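Listed below are the structures to be examined.
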Structure P
Amino acid sequence: MLALTRKVGQSIVIGEGIEITVVEVKGDQVKIAINAPKEIPVHRKEIYELIQAENREAACLPEGIKVEELLGLWQDKEKV
């Protein structure tokens, strides 16, 4: 994990086209703005985990197996 210190108005860039800017610091809360391409989903972690759990349940997947892993296996199989 990389830990960075930023001030209000400062940003970090992740990969090609993802920029995170500190907008406000108020007490123990930090407000950030995320600028990312439309094709990259951005979720709060708790929402992302809920989506993953619902996807696993819908696909009847055991805990620990990620939907992305299965999609990768399926895509590799399609190439053969």
Structure Q
Amino acid sequence: MKPMYLREVENKRAEGGVYAQAIEAIRASGAQLPQILHLFAYKPETTVHLERLSQAIMRGPSPLSPGLRELIAAFTSQQNHCPF
């Protein structure tokens, strides 16, 4: 995956933090690294808000099932050429 061009965000992360560990594990596996993990690792204390929003959108009350919402997200990611 291409660099995110925000070097400070990409290179600065809380040492030993859960997101830093996830980044290293993904890199070690050779899989593509979702760039949003750099943002999570850069400001881990603010990530909880994005996690809550994502869970509310994907799992909260809706006329669409969670599975259908996941399918829509996967299709949209594929159309945007980003891993999901």
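Readers should treat all values here as calculations from the given coordinates under stated rules, not as data from a laboratory. Note that the coordinates shown come from a computational prediction; the quantities given were computed from them, not determined experimentally. Cβ atoms are built from the backbone, for glycine too; each structure is taken alone.
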Candidates P, Q; helix-only ellipticity at 222 nm (-39500 (n - 2.57) for each DSSP H run of 4 or more, over all residues; to 500) computed = -19500; producing structure is Q
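Determine which structure produced the value 2.8 for distance in nm of label points 7 Å out along Cα→Cβ at positions 48 and 64, calculated from the coordinates; the candidates are P, Q. Mind showing how you got there, number by number?
Numbers: P: 2.2; Q: 2.8.
Computing distance in nm of label points 7 Å out along Cα→Cβ at positions 48 and 64 on every structure in P, Q gives 2.8 only for Q.
So distance in nm of label points 7 Å out along Cα→Cβ at positions 40 and 56, computed for just one structure, reads 1.9; which one of P, Q is that? Don't jump to the answer; show the numbers that get you there.
Details: P: 2.6; Q: 1.9.
Answer by label: Q.
To which of P, Q does the computed value 1.01 (Rg/Rh (Cα atoms, Kirkwood Rh)) belong? Each step should come with its number before you reach the end.
On the way: P: 1.10; Q: 1.01.
Only one of P, Q returns 1.01 for Rg/Rh (Cα atoms, Kirkwood Rh), namely Q.
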Looking at relative contact order in percent (Cα under 8 Å, 6 or more apart), point out which structure of P, Q has the largest value. Q
If you work out distance in nm of label points 7 Å out along Cα→Cβ at positions 8 and 24 for P, Q, which one comes out largest? Q
